[in-house]
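Below, each structure is written out as structure tokens.
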Structure 1
Amino acid sequence: MATDVKRRIQGESSTPTIQTVDNYMTRRNRKMAMAKRGLRSLTLAVVVPLMLTIANIHFFGSSHSYGSLKKPFWYPSIRLLHLTCLISTILMGLSAWLVWAEGGFHQQNSALPLFIAQLALGLSWNPLVFVLEAFQTGLVVCVALFGALLGCYRTFRSINPIAGDLINPSFLGVVIMMMINYKLLYN
């Protein structure tokens with residue numbers, strides 16, 4: 001049975017030196033600073049789109065024309081639409097942050113424009129459909145939003161598979177928007 005024996009060189013101390021402790025503290029401080037920056041950027045990536053969506057729902061999200069329509073019981077309510085928009089916004093913000101953290105907005109030039117396009121299209125749908133009652137334009141916006149989400153999905157997935165998978169529930173939100181828009185258009 002062999003044992004490893006470590007010899008101490010004469011003059012070598014077994015206690016950590018001040019330089020070793022300083023290096024540990026410096027690394028620890030750098031990691032803490034990096035974690036704080038990451039948390040700050042994550043908060044920004046999720047909260048800014050979420051606040052825009054909440055303001056959009058508050059100012060443009062109610063429709064008397066949709067509420068007064070006779071719909072089958074299985075048809076989505078306006079509250080379900082708003083809930084899916086909020087969840088979609090949170091997931092898209094998280095997904096965009098994951099792509100940003102991987103350096104993906106620099107790797108794929110189309111990633112950031114696709115993300116901004118889906119956010120802008122999603123925010124423009126409520127005022128178009130519920131305030132201006134431009135149902136045909138709303139349906140075009142839904143199709144464009146679906147395309148932007150598909151582009152985000154493919155681009156984000158090539159950078160970070162988890163970021164791509166987080167986009168999947170957003171497709172459900174667009175389908176609900178299309179159903180509501182279709183019902184309003186062909187009522």
Structure 2
Amino acid sequence: MNWYDSNHDYVNDYIERWNKTAGRAKAGMIVLGIILALAGVAAIAAPIGTYLFIQTAIAVVLIVHGIGQFAAYIQTPEFFRNGAQLATGILNAVLGVLLLALPASVMAGAIVYLLSFLLIMTGIERISFSRQMRFYQIPTSSMSTATGILNIILGIAFIFMPLATSLALSYLIAAYLVVGGITLVVEGVSIKKIER
């Protein structure tokens with residue numbers, strides 16, 4: 001960890017890094033969001049017949065997304081890092097590995113709580129990131145706050161309805177993917193270079 005240097009302009013350092021990667025981040029978020037949303041629609045359309053395929057596809061997408069969040073955490077300057085982003089990346093990757101490794105009968109009960117916790121952590125990370133950008137007077141979209149609140153509400157709903165949620169496992173996964181996909185597309189579209 002670097003020591004704090006009062007002569008260094010951390011905000012401009014963050015803005016420069018952001019502006020260098022804004023185009024790639026925008027495209028990546030939109031593409032991944034569309035893939036997540038399409039995987040969710042596929043899970044809604046054929047919940048039983050293609051469950052194994054959908055489970056594998058979802059697992060791969062979650063692992064890639066988790067690795068991407070971990071990489072984004074590492075590339076973010078230390079004073080702007082958010083531990084919730086790291087935790088969410090790790091949870092996404094773990095959930096993906098569990099979906100690949102364990103049979104559906106084992107995952108049916110546990111996945112409800114994993115998804116609930118993941119939704120809540122993602123919501124906290126989104127709200128925290130939005131507040132951090134607002135604190136440093138970096139223009140940001142209020143969509144991060146809105147999607148964060150939506151993720152937290154869904155996570156809490158899943159915790160309080162575990163039986164109904166596990167019975168509708170395919171639809172739960174579909175809802176998570178559609179909400180996550182839409183969140184990424186909306187945030188991807190709203191990404192722009194920061195001008196000061």
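Just so you know, all these numbers are worked out from the coordinates, no wet-lab data involved. For clarity, every value in this text was computed on a predicted model and none was experimentally measured.
A value of -25000 was computed for helix-only ellipticity at 222 nm (-39500 (n - 2.57) for each DSSP H run of 4 or more, over all residues; to 500); which of 1, 2 is the source structure?
Clearly, the read-out refers to 1.
Moving to a separate point now. Comparing structures 1, 2 by relative contact order in percent (Cα under 8 Å, 6 or more apart), which one has the largest value?
Working: 1: 25; 2: 35.
The structure with the largest value is 2.
Between 1, 2, which one scores greatest on Kirkwood radius over Cα pairs in Å?
If we compare Kirkwood radius over Cα pairs in Å over 1, 2, the biggest value is for 1.
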